[in-house]
Structures are given as C-alpha cells and as structure tokens.
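Visitor: Got some structures for you, see below.
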Structure P
Amino acid sequence: MKTLREYIKQAEEKGVAIGHFNISNLEGLRGIYNAAKKISALGGSAFGGKLPVIIGLSEGEEKFVGRAEGVALINAIRNRDNYPIFLNADHHSSFESVKNAIDAGFDMVIIDGAKLSFEDNVKITKECVDYARSVNKDTGRDVLVEAELGYIGSGSDIKDTIPEGAGILTTPKDALKFVQDTGIDLFAPSVGSIHGLIKSGKPHINADLVTEIKKVTGIPLVLHGGSGLRDEDFTNAIQAGISVVHINSEIRLADRDAVKKAIEENPNEIVPAKILQPAVDAIEKIVYERLKLFNGVK
C-alpha cells in the first residue's frame, strides 16, 4: 500500500482532493468508511482503485475517543481490509499534544498556531517538524506535519455570522516564508473558508489566491472549514491546487439530527444500535456525495 504522502502526491498530479473527515465515535467512522468503500466500488476514481480517506481527531475528539483507541481502530481497518485509511491529529495546539499523537502512531499531525504571531507560529511548527523527522528517521515511519497560517476562525459548530477576526487571508509572500522557515509537508492557508457552519452563508473561496500560494510554496495545500461551502467553491479550489479537504461540522449536524429524529419517532426504543444506525446512514450519505465531488466521480 502507498503511504499517505504518496496518495497526496497522486491527488496533486491528478487534480483531485482526498477527503478528511473527523469522528467522535464509532458511528462516524463506520459512516465515513462505508462511503469510501462505495465510491471505490464505483470505479473511475483518479486513484484507480481503493479511494484513500483521512480520519481526523481533534484534541477534544481524541480525548473522547482515546488516543490509543483511535490508532487501533484505524490500524485494524487498514490491516484487515488492506485499505488506505489514515489517521490525523487535527488542530493540535501544543508541541506536547503533537508529540503524544506521533508517539501513539498517528499518520499525520496538524500543529495549529494560527492564532499566534508569525514568529511564534514558525517556532512551534518547526519544533513539531523536527520531532517528526527524528521519529521518521529512527523508525522508518513517514509522519506528515501540517500547519496553518491566516486565521479562519475556530470550532466545528453553527455560527450566526463570521466571527470577528476570522477571514484574514494568507498572502503568497507570508506563505512562502512560513513554508521555508518550518519545512512542513502540507500547508493550510486562509483562502476564504471559515471553520464551522455560518447561518449567514460562507464567502467564496479565492481560487486565484490558492493558485498563487501553490505556485510559490510548491507543497500540497489543505482546505479547512469546508462544511457549508458551495460545490463550485470546492471544485475551483481543487483545480487551483487544494489536495486535501476537511469536513466536520456537516457530519456533526447530520449525526445530531438523525439521532434526535430516531428518538422522537421511536420514544420507546432503548437499543443503542437501532437508535444510532440512522446517524451512520446520514453521515455516510454526506461523505459519499463529498467524496464523489472531490474526486470527480460521476
């Protein structure tokens, strides 16, 4: 099986994007994995076989699921099915949390210093990159490190309006310096998206800015805050150079609403498997459509 780095490189070459979806429980993982397998069975993807997918655990999600448990779940699926499913430590805010994730066996980590000054963001990011490189050298692993520059808000939730201070776009000049100073493997610039779902609507992605940043940095780009974006924003961003797309709030909302409906329609049902199955189905439906879009599958 190819490494995550190789799959991302392939996405770059083919002009598609790998879907990144966060989980908080087994239902989320099952829904995402079911969707990825269904897309793979359709054929016609740029990867020519099994469609790679990245599972994310933020610091809060990691605490709830369990760091070791999350690694064990992903490794079990990957080894049992020979399937390219990978685990990312999403939006970790300290060197210690990144180190713990790497040591536990995560395939990828994101050090999120977007709220810090440029200099402090570089400093903590470089520390994480150096540690990952040392682990890779000693163990033969290939842990990837991603970082973010330009504030796009925080929190996978529903917001009335765009939060104050969010939406500060990353300039190509700053992007180049940041990538050069840190040595990261993947870069998440601010190009118009906002974390969470915005009731008033999200701004369009600045595809021209994506193109410029991709040109000057030369490394894979990641789009955060994908939930709620228009289809054309995704396709334009991917064509411009985005290779990984993050989705979280959409599937959290689908999960909550499906469970709520199941309980309201069946108030006497107490079997968790029956109450939670609609959530699996709802998540699978959303992820299926997103993966088709990201990979140009008809």
Structure Q
Amino acid sequence: MNTTVKIGQLELKNPVLTASGTFGYGLEFADFIDLNRLGGFIVKGTTLHHREGNPYPRMAETPSGMLNAVGLQNKGVDYFIENIYPKLTGLNTNVIVNVSGSCIEDYVATAEKINALEHIPAIELNISCPNVKQGGMAFGTSAKAAEEVVAAVRNVYQKTLIVKLSPNVTDITEIARAAESAGADSVSLINTLLGMAIDAERRKPILSTITGGLSGACVKPIALRMVWQVSKAVNIPIIGLGGVMNATDAIEFLLAGASAVQIGTANFIDPAVTVKVVEGIEAYMQRHGLTDVNEIKMLM
C-alpha cells in the first residue's frame, strides 16, 4: 500500500502529523513511540523572542474537550535553533515549526531564520495571533490581514508554507482563498475555537485570561464542516485537525477533503495515539481494498 502524501514540496510517509502545542518538541514523546513512524510532527509555537505565556491557571477540562490559554510560551527562535534543532536532525521524519508573531515583521524574521535550517522542510504559520499594530485583531480573522502576512512570509521563505486557519470567522473559505492567493502551499484547519469556563462555586472564570481555545472531540463536527467547505474553495492541499481522537476520526477528515491530519488533544490522553492512528488508517485501506491512501479522498 502507498501511504505517501504530498503537501507542496513536502512528502509525508503517511498522512499523520501532530498538532502544534500538544507534542512539545517531539523529543518528549520519544519514550512512548517511534517518532519515525509519523508522517511528521509540528513543534510548539515559536516566536521571534522569548515569551513567558499567560498566568496560571491556563488550562481547564470541559465535557469532551479542554480549554487552553497557554499564550505561546517558548524561549524564542534563536533558542530553538541553538538548543533544540540539533537534537532533531537525525530523525527520519518531517519536523515542522509552527511560527507565531505579534506583527508581520516578527513572522518574517522568524521564518527567515528557520528557512536557513536544512532539516526543517516546512513551517506552519499560525495566523490566529493578535496583530498588536492593528488593535489586537487576529491576522486570521481578516482576509486582507491574512493575505498580507502570508505574502510577506512567502517572500522570505522558500520551502513548504502551511497556513493554520482560525475557525473564529464568519466565512473560513474567504480566509483560505486569501492564504492561497498570497502563496500558501497548504492550509491547516481548524485552530481552537474561542470558549470559556466558569467555576460556579467561586463565581469566577477558571482561566486567568477568562477565555481560551477549545479543542478535543467536541469540536470535530465543526472542524469537519470547515475542512469540507475549504476543500471546495481552494486548490491547495488541506491538513485537517480538530477532535481527531482515533483512526476513524482521521479517516473522516480525509473523506471530507483533507490530504493529511493533525492529532492534538488526544496526545494528552494517550501518548501513543499517533502511531495507533497510522496503523488504523492502514487497516482501513486493507479492509476496503485501497492501494493508495490518496484514494480515500475520492470515496465521497
């Protein structure tokens, strides 16, 4: 069976990736799984400068999901290059860096630094970040802002450029088309939905930031709908995520039009879930007499 998929110039040995922010730098999971079994993994959000993240508490469990408001805590791109990157170069899988920023110049400078790294074949641009120069509105909630930041990064980044879309919009297809027209090789969706949790006894919000990003099984129906909509609107490959908890969930995203999937919150429940999904997709292909994983997209 052929399980290989192409995302721009990027070739994945299978369509299973991990979602940024749920898999650390990958090395944290090396005791649980063989990282080389994955199509690739996406490291935690990386910014130009060190970020402390938001105050605690910044995570809350919800029915069939979780809220997080970590706030992109990381030590900056230079720390990643000097201390983390050398530990990742020997892996036989794709290491992708999620790039975040507060202004276009930050995105560009970070992408430029990562472009020089031989063993990083792609970046995922997180455009759900607030644009501090435009009053805090997320880049990904405006087609114009999304197009501007993607075009600016495209000018300095020569490898595969994936753009991660926010679901907190009226029409996600408009944002996807803007990213495609600005030079994105692929779009990944969905990022977390904006949610809130309240402690009724204390009469206070649970998260220090009041609102946070909702992820997990509860968001899958929305994510599937948006992946299906975007698949009808753009010609570039789609990476689907949002509530992938097992192989059946992953296959549903492929049926909806995705070329690959990312697994996020499920990693906190079962650190070996990614390899189980790879095996589950292979079993599905055998059961249905499929010789190429890309045929799954054609079944609907």
Structure R
Amino acid sequence: MNTAATPLPALPSAESPWREALRMFARNPSAIIGGVLLLAILIVAIAGPWLMPDDPFEIATAPMTPPGEDAWLGSDYLGRDVLRMLVHGGRATLTVGAVAALLSVTIGVAIGALAGFYGGRINAWLMRVTEFFQVLPSLLFAMVVVSLFGPTIVTVTIAIGIVSWPGTARLARAEFLKTRNMEFVRAERSIGARNARLIWKVILPNAFPPLVVSATLAVGAAILFEAGLSFLGLGDPNQMSWGLMIGSSRQYVLASWWAVTFPGIAIFVTVLAVSLIGDGLNDALNPKLRER
C-alpha cells in the first residue's frame, strides 16, 4: 500500500494589483497610442529649444509667409517662425498644464479627504466652500485673478489651479466616505493609529486609483484653460506658449491660417493623448472593469 502523501496542488500566485493594472494598461491600444503621442510631445518640448536655440520672438522672415522653404510652417503677422514658436511654446504650455493640475489635485484631495474623514460640521463647512467655487464661473474668476496680479506664467498657473479643484474634492470625499468605516481602517484605529496616519497612510492609498485618473484628465483641462486665457489676451506676453500663438494671431486667421492652425493642432493632439492615457488608467485601475 502506498502511504506517500499526495502533494497538494500549488496555489496560484497572487498578482500585485498595481502590476496587474500596469499589465492591463500596456495591453490597452488607446493608452499606448496616447503614451507614444505624449512622449513624442515631451521629447520635442524638452529637446526642441536646444535644437532650435534662436529666440522664438525674433523676426525670421517676411510677415505672413506661407509654409515653405523660408519657414517650414510659415510665419505669423510679425514674421516670427511658427515652427520655432511651436517648439519653444510647448515647454511653457506643458509646464502650466502639469503644475496647475498638480495644484488643483493637491487642494482637492486635501479638502475632500478632511471632509470625508471627519464628516459632521467639518464636512458641511468644507462642502459649502467647494460648492461656492463650483458655482463660481471659473473662467471669469481666473480672469479676475490674472487681471489683479498681472498676466505672468506663475499667476496664470495659480489661477487655473485654484479654480479647478472642486471636482477632485468631491471625488476624494466620496472615496473617503466609502472607505473610512471599512474593517482595515477600524483595525488600524483599534491599535491606536492617529487620524493623520489613517488619512494619509491608510485610506488615501486605497482611494488613489480614481484620483490618479482625475489628475491625468486635469492636465488636459489645464492646457485648454491656459489656451483660453491666452486667446483672451491674458496670457504671459513674455513667455511663448501655444495659447499665446493662437491669441496673438486670431485677428489674422483668414490671411495666415497656419499661424493659428498648427498650435491648435498641437493643443488638440496633446489633450487627446492625455485623455487616452486617462481612459487607459481608468480601465486598468477600475476593479469592476478588470473583472470583465
């Protein structure tokens, strides 16, 4: 009689949620297209000014020269090279988008986390502040801020950041309300964990996936916001950006369409790339979608 114990079947190794999300993101065609597009734009924005070191505000050829040998993408109404302006302007536009989105998400997460965790009067007061900013016309408020403190790149970035956070705050509040009474949070509280640890070290990492998606989409929204302010003449006139290119040439769109079209295409492709990445992150980080 064979008394040898039958070996138990090996249990399947549990894959890390983040590794699984990364694997799903890498298999998403839209996310890959968006990542490639954004990477190409970042490379041009970072390396372009070294490849084309001349001042983008410098006159290069005759005004309103169409695309051709003298200027590959033509020149604007002052004779500035559109390609050179496009390459140099990408750095400022992407910086404003990234920093403004970071500021917006930071404010939104801080307010939403405190409101959702503590509840009660703190939640009611913070939500009234959030509702005030939410019903306030964001473009009008940003225009007032920029007009009061001057149209500099720093002012524009701060103005976009302080008017764009309510959506993130509501999302963070909802995640904290859903998570704060779960068993792992009660277990941490039972062993004496302080509120600061519960908020930032226990609950926030579990609320991170939807906030990452929100932050990604906020970058595209901030780029469009900066373009809108520049189109209205409230961009930094001393800092080349895609929005400034469109705003300064809007009166000559029929005579020199290329001066407006090419920066418009650059903004469109960048926002599209960021949106595709955001959709890919949503599909990868959403547990309900991962189960399909």
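Just so it is clear, none of the values below were taken in a lab; they were calculated from the coordinates. Since this is a predicted model, take the numbers as computed values, not measurements. Cβ atoms are built from the backbone, for glycine too; each structure is taken alone.
Visitor: One of P, Q, R was used to compute helix-only ellipticity at 222 nm (-39500 (n - 2.57) for each DSSP H run of 4 or more, over all residues; to 500), and the result was -22000. Which label is that? Write down the numbers at each step before the final one.
Guide: Numbers: P: -17000; Q: -7500; R: -22000.
Computed on structure R.
Visitor: Let me ask something additional. Among the shown structures P, Q, R, from which was the value 52, 49, 40 of Cα extents along the principal axes in Å calculated?
Guide: Derived from Q, not from the others.
Visitor: Out of P, Q, R, which structure matches 13.8 when mean count of other Cβ atoms within 10 Å over residues 30-37 is calculated?
Guide: Q
Visitor: Of structures P, Q, R, which gives 18, 55, 24, 2 when P(r) over Cα pairs in 10 Å bins from 0, in percent, for residues 94-189 alone is computed from the coordinates?
Guide: Q
Visitor: A value of 11.7, 36 was computed for Rg and Dmax of the Cα atoms in Å, for residues 102-141 alone; which of P, Q, R is the source structure? Don't jump to the answer; show the numbers that get you there.
Guide: On the way: P: 11.4, 33; Q: 11.7, 36; R: 11.0, 32.
Label of the originating structure: Q.
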